[in-house]
Structure P
Amino acid sequence: MALIAPSMLSANFLQLERDIEMINTSDADWFHLDVMDGRFVPNISFGLPVIAAMKKVAKKTLDVHLMIVEPEKYFEDFAKVGADILSVHYEACIHLHRSLQAIKALGMKAGVAINPHTPVTVLEDIIQDIDVVCMMSVNPGFGGQKFIPKTLKKITALKALIQAQGANTLIEIDGGVTVENAPAILQAGADILVAGNTVFSSAQPQATIRQLKQMGQ
């Protein structure tokens, strides 16, 4: 069964508690939190104080996606504010294996995010250490972008890699996920759908989440 992780980057920040409660009572499984530093990606989002505040209200898994340089400096801080899953970018980590071990040692699940241009083969030697691969299906930095079609082939290739090595890694697709393309994404082998604009621009966001959830059953 697919997991649904609404991206809070698309939430109404003036009504953040209301939107969190909406997710709490929906069929969604995780909260997806994009942390951007204006350096690794050309945008700045939210950081530790906002996540700490969200943790007080959120009743589901906090899936934190670090789009920042030198992420290893902040692992302890994100653990303290309540991150359950912490994903770092392959492109931002010189010592990826060390970073994954450090994240797990702090009690969090460890994820690796890869940009659209990064081939899945770079994860061959480390896939068994990864809990979640967050595959970017848009260029990271901004919500509301269109899904890159070539991602479907990458999902299939990554699924084959995971199965060949007997790993338990989950595949998360982040960017441009819609009600229309979700079936193809799931059929390719995805386990988790990150949906931001699709959920929060919907007139009935909980119904949209339910629709996405039912596709993955």
Structure Q
Amino acid sequence: MLACDFSKLRSEIDLINKSDADWFHLDVMDGVFVPNISFGMPIVKSISKYSKKSLDVHLMICNPDLYIENFKAVGAEILTVHFEACIHLKRTIDEIKNKGMLAGVALNPHTNVQNIFDIANEIDLVCLMSVNPGFGGQKFIERTYKKLDELCDMRLRENANFLIQIDGGVDELNGKKLINHGADVLVAGSSVFNSKNPTEKIKNLKKL
């Protein structure tokens, strides 16, 4: 939703509600962990009020532990924190799950997937950042395919059940290849909202 037109947020929500999209992906940025500020709990709450689909909230913020309960209160059903932002990652994951949400861990492009090996069986989602986090519309980082392969191997070896999400620069051109490499969830922002027909673009991505 970071790429949507916030001057007509209600109609953009309705567009997604009526589309083939499965989730609303909401990027919360604090201007510290990433060099941009997006939106916070009031916007998430507003989207939750009209959403007919799950809210997948991606926290690109420092000290995410301070806000877990708040995001649960405003409607988050999936809460993803960054590995790089968490001092005690297992504690953070446990707290998210204790609040009744699915717990995700995001990895920046430079972060090795082996960093989550010890909690592979405790998380519900791994978000591989395929661009440097902070801004929409960036070019897809090709090395993501190798990291995706490594993550799929880990999931198989550890008999883990986490979903693999790809976030950044996703479109119809690379979407099929990402799925073939094992991705379960594709986050598409600019490629959808900057298209002439967002609903059709979503439908085409779902067909991949």
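Any read-out appearing in this document is the output of simple, stated calculations on the displayed coordinates, not a laboratory observation. Keep in mind it's a predicted model, so treat the numbers as computed, not measured. Cβ atoms are built from the backbone, for glycine too; each structure is taken alone.
Quick look at the values:
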| item | result |
| --- | --- |
| With FRET efficiency 1/(1 + (r/R0)^6) of positions 90 and 194 (r between Cβ atoms, R0 = 25 Å, to 0.05) derived as 0.90, matching label from P, Q | P |
| Test item: Cα extents along the principal axes in Å, for residues 58-105 alone calculated as 24, 17, 15, pick one of P, Q | Q |
| Among P, Q, structure where relative contact order in percent (Cα under 8 Å, 6 or more apart) as derived comes to 23 | P |
| When distance in nm of label points 7 Å out along Cα→Cβ at positions 146 and 170 is computed for each of P, Q, the largest belongs to | P |
| FRET efficiency 1/(1 + (r/R0)^6) of positions 66 and 114 (r between Cβ atoms, R0 = 25 Å, to 0.05) derived as 1.00 - corresponding label from P, Q | P |
| Entry that produces 24.8 once mean count of other Cβ atoms within 10 Å over residues 130-137 is calculated, selected from P, Q | P |
| Mean count of other Cβ atoms within 10 Å over residues 50-57 - highest-scoring structure of P, Q | Q |
